[in-house]
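Asker: Please find the structures below.
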Structure I
Amino acid sequence: MRFETITVHAGDRPDARFGAISVPIYQTSTFVFEDVGKTRGFDYSRVANPTRKVLEDTIAQLEGGKAGFAFATGMAAETTVMHLLKAGDHVISGDDVYGGTYRLFQHVMKDFGIDFTLLRMDDRRKIESAIRPNTKMLWLETPSNPLLNITDIEMAVDVARRHNLLTVLDNTFATPYLLRPIEFGVDLVVHSTTKYLNGHCDVIGGAVVTTTEELTERVQFLLNAMGTCAAPFDCWLVLRGIETLAVRMKQHEENTRVVADYLSRHSVVKRVFYPGLESHPGHKIARRQMKGFGGMVSVELKGGMAAVNRFFRSMKVFSLAESLGGVASLAEHPATMSHASMDKDHREKVGITDELVRLSIGLESVDDLIEDLEQALKRR
């Protein structure tokens, strides 16, 4: 099946038991056994749930993986993946990852004896020089949050395979509609399903897609043992969102291209971060490995924090809020919002300045979005 058809028909759809077009919500904690030691396929919803399984099968098919797993949050998914490691292991990660990922790495997993090297993932020699005898994982985020940096996945995977490293890629920004990392050899894909997969800002969730039987068994064990699974109703909300993923992503990108072009020509904009612009240093790589460039764009404004604050306070269509990937356009200030947990020195070193604004471009009329940005930029 093609992508758009998978979003609607993957998993047990229509419902095999009663023919329901919409996936039933099995809002139950436990299931009756047929006999001692004999189940009907499910025994306890922490282990597995029919609604959750449809979502997991759908995401696995969309990514082209072996198995999918749905988690309570994106951070629950990432935390579970990190537990594939043990004390004494070393991880190489991009230096401009999502603030919550940075917090997990630097302020949680380090206390469990896992060490991290954070660097810009655009140079093969830098990555190889950071590899130690105890390095076990390469963590990729492309496009990165919030700077939209692009990693050459083929290059990164080649490095990892030569050194027997596990590769993990956060595909939240691109979604499998625009990027299928497993086709480039990535071992594990993670998602915050809160974002584009759900697309309506009404649920929190995460996902992991595996590529081997061994990884599938280990992730399933950890999900059950740690209790990080998603609830049935939350899974249903993500499934409902995925059914329109393809059409939404097309419009997100169409709107974002127009907005990015407009911002790149505005006199009060210092810099635009969008891989769809030919001026972006990762444009050629993004064009090669992605189907499109996505719905996120970041900008640096002139005039310091006072101008940034006036910009935010002047918005009428855009809302000042964290998160991204929903139908409504959002603007946020990474330094004090999504990346506030990132150490200030590190944040400034990687380029997440006080003047940086991240925009999640929604599905409104692009003319209304441009008009809103124009009036807000005039008042900044």
Structure II
Amino acid sequence: MEKIIIKGITWGHSRGISPLLAFSQRFSELTPGVEVQWTKRSLQEFADFPIEKLTEQYDLLIIDHPWVGCAAATNCVLPLEGYLSKEYLQDQLDNSVGQSHQSYNYNGHQWALAIDAATPAASYRPDLFEKNNISLPVVWDDLITLAREGKVAVPAIPIDLLMNFYMFCIASGTTPFLNEHEVVNFESGKAALLLMKELYGLVDQKMFQLNPIGVAELMTSTDDYFYCPFAYCYSNYSREGYSDKKIKYADMVYVNNQRLKSTIGGTGLAVSAFSQHKDIAVAFLTSIVSPKCQSTFYVENGGQSGHKSAWTSQQNNLLCNDFFSTLLPVIENGFIRPRYNGYLYFQDHAGILIQDFILNKRALENVLIEINELYIKSLSFTNK
């Protein structure tokens, strides 16, 4: 009998590939005649290549929740409520980490299940804070003081700046995308950009080439930086043996008398509508996103689960230096990006404008005008 090959695509960090490879091995042992193979690509490649094209080549796809508007418009992945029991989906909803599960539900259909959950959070080197007898920043001014001393690392590539722009808009009094003619009003947008410029104007220029993984690697391989105020969280760097030094995660500082509210990330697992083996692909999804796997095997193999049982597990928190219990309230306070078909066009271009402002290449007023123009253009795409 010819072996059935199920092909999947994911992102290349240990968090994204290692638990999938481990579980795929076990799935093949339990399902004779089936092999699940994974292709990995960088975060940038994830952003650059249309996922809808990949559904023609792969059975299983790791996706970001803003893509579900495109899924709804193209029907290139399966609406999972037609393949999974109501009880299974209710458990996923009841145990969502923040709004991770809901973020993959769009236009009445569940286009993916949350296999991974994340949000920007603060991270720091406890050993360096103790050695230098300093306290963690609590409010914005504390952060600025530490940044002036050259001890702050923060990712500043366009996509991360855009995610943090949303965060600072909320801190400045306005939730983004409340209407169809502007991302944010001028006053809140201006306040957000000025806060960002105050911080990013103090950090090393190398940060403008680093994503959250790059910052985590920098903080765990050198003693140059003590603190990162906000970057997408990776439990791997809180585990013994993963990197040279460990970082610990924390909630973010207060701005305008409130905790910063970050923009959630994480990933979902979807099944291609073009798969020749939909039943097997769905069986794999059902197994790997199950509470049993997510709360044990998935975390043990480097994953950052999308099921709340993993985040409340004493064993997982012991393994990851209380990563999950510390950050659960942070992600539960998180903001979900828009998911209309066309949003990804906006996301791909808007962050560059913000980076240009911080690097003194564009005027503040022009940036806000251009961001709103991009937004309106993205809304004009068909099949919103």
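We did not get these values from a lab; they are worked out from the coordinates using the rules stated. No experiment lies behind these values; they were computed from the predicted model shown. Cβ atoms are built from the backbone, for glycine too; each structure is taken alone.
Asker: Among I, II, considering only FRET efficiency 1/(1 + (r/R0)^6) of positions 117 and 237 (r between Cβ atoms, R0 = 41 Å, to 0.05), which has the greatest calculated value?
Answerer: Going through I, II one by one, FRET efficiency 1/(1 + (r/R0)^6) of positions 117 and 237 (r between Cβ atoms, R0 = 41 Å, to 0.05) is largest in II.
Asker: Which one of I, II has distance in nm of label points 7 Å out along Cα→Cβ at positions 37 and 93, as calculated from the coordinates, equal to 4.4? Please report the intermediate quantities before stating the final value.
Answerer: Numbers: I: 4.4; II: 3.8.
Structure of origin is I.
Asker: Upon calculation of distance in nm of label points 7 Å out along Cα→Cβ at positions 109 and 165 from the atomic coordinates, which of the structures I, II produces 3.1?
Answerer: So the calculation was done on II.
Asker: Hey, another quick one. Taking relative contact order in percent (Cα under 8 Å, 6 or more apart) as the quantity of interest, name the structure among I, II where it is greatest.
Answerer: Numbers: I: 17; II: 26.
The structure with the largest value is II.
Asker: Given a value of 0.60 for FRET efficiency 1/(1 + (r/R0)^6) of positions 5 and 277 (r between Cβ atoms, R0 = 35 Å, to 0.05), point me to the structure among I, II it was derived from.
Answerer: Details: I: 0.60; II: 1.00.
Source structure for this number: I.
Asker: Here's something else I'd like to know. Can you tell which of I, II yields 0.55 when FRET efficiency 1/(1 + (r/R0)^6) of positions 221 and 333 (r between Cβ atoms, R0 = 41 Å, to 0.05) is derived from it?
Answerer: Values: I: 0.55; II: 0.85.
Considering all the candidates, the number was obtained from I.
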